[in-house]
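I've put the structures underneath this note.
Each reported figure results from applying straightforward, stated rules to the coordinates on display, with no laboratory input. Just so it is clear, the structure is predicted and the values come from calculations on it, not from any experiment. Cβ atoms are built from the backbone, for glycine too; each structure is taken alone.
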Structure P
Amino acid sequence: MSKVVADISVSLDGYVTGPDPGLEHGLGTGGELLHAWARQPTDVDARVLGGAVRATGAVLMGRRTFDVVDGPYGWGDPLGYGSAREQAQTPPVFVVTHVPPPAVRRPELFTFITDGPAAAVEHARTVAGDGDIVVMGGADLIGQATDEGLLDELRLHLVPLLLGAGTRLFAHARPRQWEPVETHFSPLATHLTYRAIT
């Protein structure tokens, strides 16, 4: 059965975007540095990213992440899921939202789920095969998936950066223990994998 994995870059002070994220600057002011490890990876970063992309069977994202991804500065050709160096065919993407958008720039990529993260995971299982179901963001969706006990693994890419403000990961999380299972170091990020303790 597919694993459900949250995968996100985070600053040392716990932010997954800088201040003022929006359509033009999806990661906010200074937030693009959170993904330097994926855009210009070292060999270690490339191995981590490549392994994660190849293992992905389906992707979940929240509405704010979708609005950026489908916006004018979002995913296009050749940019999509993964990176320019380790580009893969974009897997099926399920967007968790209360209201689907009236128009979608790339409708072939997205399915909209209006009845919550657990329902989105079940939809993703129908297409993921043995691949991972990756909750890529944003922080709110990852928080919901964590609180609902949907995650099997948590992959954090800890970037040596202080943003000072932005969107905090786990701003309102319920207490939960995680078991560390894997660590990879590069100058751009420390890649940490944790397994949920049930």
Structure Q
Amino acid sequence: MNSESYPSQILESAVKEFSQLPGVGKKTALRLVLFLLKQEKNDVLRFADSLRRLREEIVYCKSCYNISDAELCDICASPKRDHETVCVVENIKDVMAIENTQQYFGIYHVLGGVISPMDGIGPDDLMLKPLIEKVEEGKIKELIFALPTTMEGDTTNFYLYRKFGDIEVKITTLARGVSIGDELEYTDEVTLGRSLVNRLPFEKTL
């Protein structure tokens, strides 16, 4: 039997679905499917239900746009967090990376990407407007730019900085312990934590 011949259409369909996951080829997909086929029925049903709940029940926090189980994520809902300090990040993985440092006690704003003209991503494609509205309402005292140290990240930082030029808000950015071109999720917790604690006024990086 060659790699394209399956004894069951159901098996073939499952392999096809798994192979659509990032970094999963058909051989790996087949191995995963056969593994599941050997497991107890209840275990597989629990696995399937977790995927269903992932798609149907997870929502985005109405304040910061992090993923959440409720309208407000645990961070935004916590009275122990500093709600006047907002860390601006590209995606949910960056929130997780910063939280793992245990060095940050403010809240977040997840943009959902960065400005990238080459990829056809402009300001209107990101969650920039809600952030701008919060700053204009005077609810924020400090904005921390924690976007990737890439051309796209720097472009987004500068765009936001220009937007807030006439508004009284402190704007800082991570100290350059995070290497140029690095993404936060790949930065070790100690380095990232120090970069947060030792953050710099953004204008000094221009």
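Structures compared: P, Q; top value of distance in nm of label points 7 Å out along Cα→Cβ at positions 16 and 168, i.e. the largest, recorded for Q. In this comparison of P, Q, the computed figure 15 for relative contact order in percent (Cα under 8 Å, 6 or more apart) is attributed to Q. Source structure of the calculated read-out (helix-only ellipticity at 222 nm (-39500 (n - 2.57) for each DSSP H run of 4 or more, over all residues; to 500), -12000) within P, Q: Q.
Using semi-axes √(5λ) of the Cα gyration tensor in Å as the calculated read-out, with 40, 20, 17 as its value, let me know the right label among P, Q. Working shown, then result.
On the way: P: 22, 20, 18; Q: 40, 20, 17.
Value 40, 20, 17 for semi-axes √(5λ) of the Cα gyration tensor in Å corresponds to Q out of P, Q.
Source structure of the calculated read-out (mean count of other Cβ atoms within 10 Å over residues 24-31, 14.1) within P, Q: Q.
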